[in-house]
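Given below, in the form of C-alpha cells, are the structures.
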Structure I
Amino acid sequence: MKYCTQSVLVDTSKVSRDKCYIYFVADRNHKDLYSFDGAKVRDNCKIIFNSKIYCYDIPFEWLTNEGELPNELEERRQIEYEKFKTYVAKNKKAKN
C-alpha cells in the first residue's frame, strides 16, 4: 500500500482479466484478503516501473475486502514477512 497516493502496486504479470486476489505481507493495518476486477484494472490503471518490475497502480478504493485470510495463506504471509524483515535489516545495516 502506498499511503501517499492511496494506491496499491501489483505486478502486471499477476493481473488477469478475471477477479484477482491479493494480501499484504508487511502492512499490518490490512490483514485480510482483498480482491479487484482485473479487467477494470487492465483497462483503466496506469502502469509504472517501481525500480524492479512493472506494476499497475490501483486505487485502494477499488479493492474489495473478502474477509479474514485463510489459514494456509496466513502461514505463507508469515514466511514472506520473515523474509521481508531480513531484507530490511540487511539494507539498514548496509546504509550504516
Structure II
Amino acid sequence: MLLMDRENLMVPGWSHVLSSTNDLAELEALRDRVGAPPRALHLENPARPHLDLKLVSRALALVDAEVRVFDSTRALLRCWLQCQRDASVARG
C-alpha cells in the first residue's frame, strides 16, 4: 500500500510517499505513473525508502487510486510505523 502526505509542512509544495512494506518496485511503479524523475526516489535510509514529489507528479499521485493520502506527515508516519509493527508481528 502506498502512503502519502498531502503536503510536507516543513517544505510547502512537496509530499512524501512511502510504501507500507518498503517495496521499491511499488515506489518505482508510482514514480513512473506520475512522471517523476529518478532522483525523486530516495534510498539513503534502506529502512525507509521514499519518494519526494512536487508539481505535476505530486498532483497526479494525490489522485492516484493506489495511494492513501494523509492530511499530515505525522499521520502518514504513524500509519507507516503501524504497518512496520504489524509486519514484524506477522513474521513472528
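Rule-based calculations on the coordinates, nothing more; no lab input. Every value quoted in this text rests on a predicted model; they were computed, and no experiment measured them. Cβ atoms are built from the backbone, for glycine too; each structure is taken alone.
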Exercise. Hey, distance in nm of label points 7 Å out along Cα→Cβ at positions 1 and 17 derived from one of I, II reads 1.7; which structure?
Worked result: II
For this session: Name the one structure among I, II that log10 I(q)/I(0) by the Debye sum over Cα atoms at q = 0.13, 0.15, 0.20, 0.26 Å⁻¹ of -0.51, -0.67, -1.10, -1.41 was derived from.
Result: I
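So mean count of other Cβ atoms within 10 Å over residues 33-40, computed for just one structure, reads 16.9; which one of I, II is that? Each step should come with its number before you reach the end.
Working: I: 16.9; II: 14.4.
Here the read-out was taken from I.
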For this session: Can you spot which of I, II the value 38 was calculated from, given it is relative contact order in percent (Cα under 8 Å, 6 or more apart)?
Result: II
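Quick one: helix-only ellipticity at 222 nm (-39500 (n - 2.57) for each DSSP H run of 4 or more, over all residues; to 500) came out at -13000 when computed from one of I, II, so which one is it?
Values: I: -11000; II: -13000.
Here the read-out was taken from II.
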